Structure P
Amino acid sequence: MDLTKKSKENVEYMIEEIKNKLKVVNVAAIKPSHFDEEQYEDLKDIYDMVMKKASFSISEMEAIVTELGSLRKS
């Protein structure tokens, strides 16, 4: 998958991968449909950071989920 290109499919892929890596329990809280291409760069930054780490503390997970929440479209 070429994540250098802004697309709805890439946004969906990144959100799903972030949820899988963080083992998000309430998957309905973070849906790809909550995001659009306007937040692509910010989502890509979060995705890159999440994929680089092997594990996360509770506070790190909360911070990531909070940041994703701030990027949700209105």
Structure Q
Amino acid sequence: MKFVYILESLDGEHFYAGSTDDVPARLTKHNAGEVPHTSKFRPWRLKTYVAFNGAKLAFAFERYLKSGSGRAFAKKRL
């Protein structure tokens, strides 16, 4: 299983989308500052995640969430 997740910083202004095999472990890494892209906006909370059977579909959805229309979709619907 591959998971695509959306994190929200506790300030409510920053969001991050990513993919992983283990959501709780990945969230721990984000909050520990081990991910350079998200370290300056800590702490993070898990907003939502979606499970996929295949990695290809998961990466396509992650890429979509990082696009302009994907961000708008996530803010409005997720």
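If helix-only ellipticity at 222 nm (-39500 (n - 2.57) for each DSSP H run of 4 or more, over all residues; to 500) is calculated from each of P, Q, which structure is the one that comes out at -18500? Going label by label, the one that fits is P.
Looking across P, Q, the calculation of P(r) over Cα pairs in 5 Å bins from 0, in percent that yields 3, 17, 28, 25, 20, 7, 1 traces back to Q. Between structures P, Q, the greatest calculated value of distance in nm of label points 7 Å out along Cα→Cβ at positions 16 and 64 is seen in Q.
From P, Q, which structure was mean count of other Cβ atoms within 10 Å over residues 8-15 = 12.8 calculated on? The structure behind it is Q.
None of the figures in this text is laboratory data; all of them are computed from the coordinates on show. As the structure is a computational prediction, the values presented were derived from the model and not from experiment. Cβ atoms are built from the backbone, for glycine too; each structure is taken alone.
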